[in-house]
Structure 1
């Protein structure tokens, strides 16, 4: 059926984004920052910010990206000496980041609705084979994408990081001085680890789909063989 084919292709193309965004959402929590700061080899702040202070201020930066607060949530923050935690350039960038994150999450949630509708269609119309093909093809497409990202990361993470920012932000708006708070809270190793963990989580989810499909195929094959032998 033509509708099944269209839905199959759409699900296959959507799945990489859904899995990747799911992994990113896991990292959009203070827990990931805490994990990073507690690693013995994580670089210390050269300007003296302690691990406790990093944990404290990073919670605001990360929380802002997914909450409904305006920029005053960050602009009102002050260090003990009264200076602003985030300067104007950092605040402008955080506004841009929040727009990207909120838009991505909105699309992600909306696509869940589409996927639910597609699943209902396949089950009602008996399109289980088309559904399985979509999930398997989408999983392999996801794996190919992640392998490409990991290859770029291994060759030159700096170039990958620059390309990522140029894709979503205006030139220069994401560049900061070493003593800016965003750099002190989230140095380059933080983002390198984030890329790796997101990639690994996404690979695991795609792999799980393939394993489940393999298990179902074996079960169906065994059932068919038992039926043929009359057992």
Structure 2
């Protein structure tokens, strides 16, 4: 179970808001303070489910720190990772907007701190703050664009291109560690396969091929990028 985490700062003191990374940057001082007073600070351990596919949402989660995977169960219980989230991102908001159950599950990839903001608070902001509404529309549009690109990627590309694309997605989502080469992610080979829509065995084989080609290095669970341009070429990225 998640528990209270009072160490998370008030919304008005959150560095994500100060750095312009949060969707709540457009809120007034009074609106920000109201959210801060009403939110619940929570922590989820690595592997803990934040919300489950099919359940009814009661609010959204704003990630203060940590990493989260959004995933669905496909045929024969096979997991498909549909999105990756990180600090400053919000998750669970689409189910709030269409008044439906969660279309997917969210699970912490590492120890994650998040603020829970109630559905009524979000709906009131949508009704009262047009800038916030436009920000949500922009977020929805960006998610839709990425989803459409992924559908095309999965349908038209070979498995090696999809694995390379999954690695690029990890870079886009989580960036690099201090050495600027090691991806700042601890996803397993199975989870990389679940992003690319293939098997764990195939994922391991393709990663080994990329290593032999001098494109990546494999250090335990870490993936080190040796030649980014070649990786982009293998992924056949045109956009």
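We did not get these values from a lab; they are worked out from the coordinates using the rules stated. Just so we're clear, the structure is a prediction, and the values are computed from it rather than from any experiment. Cβ atoms are built from the backbone, for glycine too; each structure is taken alone.
Quick notes on this structure:
- If FRET efficiency 1/(1 + (r/R0)^6) of positions 79 and 151 (r between Cβ atoms, R0 = 25 Å, to 0.05) is computed and equals 0.05, the structure in 1, 2: 1
- If semi-axes √(5λ) of the Cα gyration tensor in Å, for residues 63-118 alone is computed and equals 20, 16, 7, the structure in 1, 2: 2
- If percent of Cα pairs over 23 Å apart is computed and equals 59, the structure in 1, 2: 1
- For distance in nm of label points 7 Å out along Cα→Cβ at positions 55 and 95 computed as 3.3, the structure of 1, 2 it came from: 1
- Entry that produces 0.55 once FRET efficiency 1/(1 + (r/R0)^6) of positions 31 and 159 (r between Cβ atoms, R0 = 30 Å, to 0.05) is calculated, selected from 1, 2: 1
- Highest-scoring entry among 1, 2, by mean count of other Cβ atoms within 10 Å over residues 71-78, is 1.
- Distance in nm of label points 7 Å out along Cα→Cβ at positions 7 and 175 derived as 5.0 - corresponding label from 1, 2: 1
- Structures 1, 2 were shown, and helix-only ellipticity at 222 nm (-39500 (n - 2.57) for each DSSP H run of 4 or more, over all residues; to 500) at -13000 was computed from 2.
- Cα Rg over 2.2 N^0.38 Å, for residues 23-134 alone from the coordinates reads 1.53; which among 1, 2: 1
- With relative contact order in percent (Cα under 8 Å, 6 or more apart) computed over the structures 1, 2, the top value is the one for 1, the highest of the group.
- Ranking 1, 2 by FRET efficiency 1/(1 + (r/R0)^6) of positions 15 and 47 (r between Cβ atoms, R0 = 25 Å, to 0.05), the structure that comes out highest: 2
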